[in-house]
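Right after this note come the structures.
Coordinate-derived values only; no laboratory data. The model shown is predicted, which means the values in this text are computed figures rather than measured ones. Cβ atoms are built from the backbone, for glycine too; each structure is taken alone.
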Structure P
Amino acid sequence: MKIFSLFLLCSFLAWFISNLSETYESRSDFVLNYRNLPDTLLLGKNSDEHLEVKLRTSGFQFLYYNFFKKRIDINVSQANYQNGRYVLSEDNLKRQIDQQLSQNISLLDVDQNQLVLDLYQVASKKIPIVPNMDLQLEQNYILDGKVIMVPDSVTVKGPGSEIDTIKEIMTAPIRLVNVSDSFEREASLVFPKGLENSVFSDARVSVSGKVAKFSEKVFDVPVQVLNIPDGYQVKTFPSSITVLCKASIDRLKNISASDFNVEADYAKSKGSNNTLFLVISKRPENVYDVRLQENSVNFVLEQQ
């Protein structure tokens, strides 16, 4: 019985292999991959994902296709707009499929006389990214400059009715505590809900910032009085005021009193109490804080 079974198995295998080597005509299911989509169009969810075709090839090939689905690229840019729909004609469809089949496979027919594509017109919009960041610096440390994001904006493509109301895109929450060094983090973007037909160019963003140790320096700045009546002059007491500036140590080395302007507007004093209130009208860039040590000065109006 063992010998008989062995010969029976060998005979079956020989018959099976012989039959697989012969040529057959049968149907097979191909998976569709849509390629070369125009920038002004997006592919909807109702496009066909599979296409049944009739082939002439060996049994081995059909057996292979039963286990591993053949994937066919469809060039969407060759579609024609007809009666409010984007379609690929049967001839165009056959030509695209036939170019992707090996020489021992013949395409006989496709089950559809045309392939209807679920395409729709889209609008495009660039939207700024806003970091959702909780940054807590160690004492005597400052953020030297602005938080840098790469990219700083994201492009969205979709129906105008979906994307018109989007003003900004937030990052996922970023929490940094006791920071004393420059940092760089990656964060995912949080997209609004209900954008089923919209596509975003990026899903993640790099967030970085330069952190520096700061110091304080006091500058003696003269007070400038505006809107003095003709024929008069104003003397302030004191004639100059101290300004406290906080910045990185390297930045403070390049700052002088001439980088500040402290002004008082005589027209706003209304001549009462002989007091002028001060404002800083000019300050250096890239500093953490600038503060007047005194907010007002006394004055005397003298005729020239």
Structure Q
Amino acid sequence: MSFLYPALLAVAALVTVAAVAAYLNLQKRRTVALRQAGFAPPSRIRRHLPYGLILLALPILLVGLARPQAEVSMPRVSGTVLLAFDVSNSMRATDVAPSRLAAAQEAAKQFVEEQPDTVDVGVLVFGDQALLTQAPTAEHDAALAAIGRLSASGGTSLGQAILVGLGTITGRPVALPEEGAPAPDLGYWPSATIVVFSDGQETGGPDVEAAAELAAAAGVRIQAVGVGTERGATVEVDGFQLGTALDASLLTAVAKTTGGSYLPAGDPDTLNNSTKAIDLRLTAKKEPLELTAPFAGAALLLLMLGAVLGTRWHGRIV
């Protein structure tokens, strides 16, 4: 416990000692006067309890004036969330209206708008390569603007997206180790989460499972939102019609490796509900809690009780 005005504690001690001394002196003189007049003093409980309650209230009230505070752990959602969007050509498919990418954008915007300012939100896009388009920030309008600028083209490299995401979180470039070499020590970042919006169709790049294992070792959880349907759709790329369907197996494996979860989203409503189910981590932050009110309440209760007993037993408060 700490106090905003600790000097008042010394004042409280001096005033309390003086009040107790004055009370004892007063009671001594009253007892002598009663005996000289031939009256027996009242029982000890009736004689001292009302005044004892009032005297007890005095230091409690004065300590309350010193503004006592205690540190309590308050749970809250906090940390860093990287929204990683698959912007490959397959995300132009319309099996989720109006398109996979557009539906993912709307769901992600809703997710960002619901986050408290204790959560830093960043935006990462990945096709053949991955690029951070908005560094994690508590200014969520910047993240919303970055989400609104997305467009689809190229292939898909989820492994590269995970590595760039880890580099953003740790503040240094991250690459997969050479065969036989030890994995890099990225530190431990349990308050960071990567949320992937993708149809799961991988076309190349760094090994996804190995990248996910790096994330797991660093304490970074990946939540995967599968955007698309198993029946799929066709998209036109360079004059060719290409079939594309949701492949949940890779996204599920990545999420499971890092302790996250896979959330299927085959239509706009399900996609919006999936973002509500994204599990961010609760942290505890110690915050000061002022205890002036409880001290004042306890002191007033004792004063009232002392006054009632004094009036009932002695016909007066003091």
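In this comparison of P, Q, the computed figure 24 for relative contact order in percent (Cα under 8 Å, 6 or more apart) is attributed to Q.
Here Cα extents along the principal axes in Å, for residues 132-219 alone was derived from just one of the structures P, Q, and that gives 56, 27, 17; the source is P. Looking across P, Q, the calculation of Rg/Rh (Cα atoms, Kirkwood Rh) that yields 1.39 traces back to Q.
Starting from the value 7.1: which structure in P, Q was distance in nm of label points 7 Å out along Cα→Cβ at positions 100 and 260 calculated from? Computing distance in nm of label points 7 Å out along Cα→Cβ at positions 100 and 260 on every structure in P, Q gives 7.1 only for P.
One of P, Q was used to calculate helix-only ellipticity at 222 nm (-39500 (n - 2.57) for each DSSP H run of 4 or more, over all residues; to 500), giving -14500; which? Here the read-out was taken from Q.
Look at distance in nm of label points 7 Å out along Cα→Cβ at positions 36 and 68 for each of P, Q: the largest one is in Q.
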